[in-house]
Structure I
Amino acid sequence: MSFDSVYEIIDSTLHELTEFLNFRYADDAEATGTQVKSYHDDRGHRVKLVRPGVLDVTYGFKVLPSVSGGYFIEASVNNKVAEFDIHDFVRRLASFFYTESLERPWTQPPFRDLSYGDFLLIEPEWGTTVSRDTQEGRADVIRVLFSVKPKYFHLLEQNPVMFRKLVHEFCFAPLRRIYAEIYRPGGGEASRG
């Protein structure tokens, strides 16, 4: 499989996941007063959620080549909280992924004997796999890198729905939940963001 074809498979999956999230949040948008938009460009794939006075967050996905010839899936969140505790965020990510990467959530072959960690690797560490970009007058971008492991990539290529679910459940959902916990400690409303 060529470098370009692997890149395109991952990028297509991230595009589809972003649109899935866009439609999912758009279903509740009218009832909750949330504005939902998705974007696809050279900066990756993003879904923006705005509920005036309550929530203003953008989640993003991007595929990046690694220097070793592999790939990363970058999951990101725009942070507009001035006193956001990035070190608590990294600690919570590390605690979560330490156990979650061993989980085997699937019941159907050929996936049932495989864990999240068989497909994607993350070792949350400040400054390497977790970073924070700051720009004057703009929201910070917190980025988390997941290494795509090549051994079982052919299974993901053959099962695009499973690939999308993997990225949703292992990359997006924990990022969203842990970010929301720190964004609004004890707040139930932001946990839906």
Structure II
Amino acid sequence: MIFFLQNTLSQQINGFSRIEYLAVFNAIIFGFIVAEFFMGWGNFMRYRSQIKFDFIPIFWSFLTFLVSILIWWGTWTNNKFIGINIFYYYYSLLLPLLLYLVCVFLFPKINETATSTKIFDLKCYFEKQVPIISLLYGLLFTAMILNSVIFQEYEFFHLKNYIKGGAALLAFGGIFIKKRSYYWLITAVMFVLFVGFLMTM
């Protein structure tokens, strides 16, 4: 185990540091995340006349985009750890992978042929996906708390982690509370928590 965590390789080869090399793969994953957002929003605009829209998944998509930017912002300080050992690097991939899964379930794949003959009900789609989206959101915010400790951003009992913890509990609640009023509550409180988190930075 000690051998597994040891840092025995050179930190720089031919002017190319290990951190720069490893960060490339993280950036590729974030590129796929952003692509999912733009393809999802693009489909909403492209097939807008054939979609029965619902505001909640639209708001959730914008919230997820804001959170993804926040996570990407935090990777700047995390990068100094990813070259230490492979454990740090594996964990650095967890948040973007969870984000990507959120995007996959949040945005429906709208087929042009199918929508030409019938209306796509976004509300119906979203309500079917809410349990798994809520689970992924809860895991995402929980991972963000652990991320702050593992990468030594701040202590476990910190105001920012209390905010993330509250967001995680709300998200996990969406797995069991299958009511539209609760989805609106999550939407409103998440945006408030997001603003509050920004004010602590």
Structure III
Amino acid sequence: MNDRSKTVLVVSRMFLAAVWISSLASIPNFRAYQDQMSSGVAIKDIVAPYASVSVFVTITSIGAWAYTSVWLRQAVDKANLNVPGTVRLSRGWAMWGWIVPIVSLWFPRMIVNDLLKSTAVADTESEINVNTWWMTWIMYSLLNSASAVYAFTDMYSSKSPINPIHPEMEIAGACLLTASYFVWTKIVTKLANTY
């Protein structure tokens, strides 16, 4: 396994750890926020360190995206150099396909699937269920987005104060990301042995 692949696995692990730390921190912070709200503390004066902890999720997700995108783009270049047309999308989508709305729902899966189906990789021993990886990743992403939208709309549409921290959504998201991560490590390892 090359150094870039190892780095992708490390930043993926850091992202997963940050998500778990944030989700576990949401439990006591939910209660603290609720207690302060119940005791009449103004919303703007409520102290809950959850927001500070969740910043690490954002930082590590950006790092994971950057390293993964560069690594994936290089794999696309090598695959298309060996056999032109192996990956149907251009190399730019290896980076931007993760964040461009709508296409982010299937472009990264399509690129990874093309790489895994290439003749260089298909000859290796283990089969990987890309659909499991992609569905758990998409479900995590959608749940994470829904949680943010839910908190935002609660804050501005409700007449009475509502607790914006939702531990149940945080824990569910962390579980989905964990399932995605285990398949992702197999994908990275398999591609690293070839590209």
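If Rg/Rh (Cα atoms, Kirkwood Rh) is computed to be 1.07, which of I, II, III is the source? Only one of I, II, III returns 1.07 for Rg/Rh (Cα atoms, Kirkwood Rh), namely III. A value of 19 was computed for relative contact order in percent (Cα under 8 Å, 6 or more apart); which of I, II, III is the source structure? This value belongs to structure I.
Computed from the coordinates by the stated procedures, all read-outs in this text should not be read as laboratory data. Computed from a predicted model, the values in this text were never measured in an experiment.
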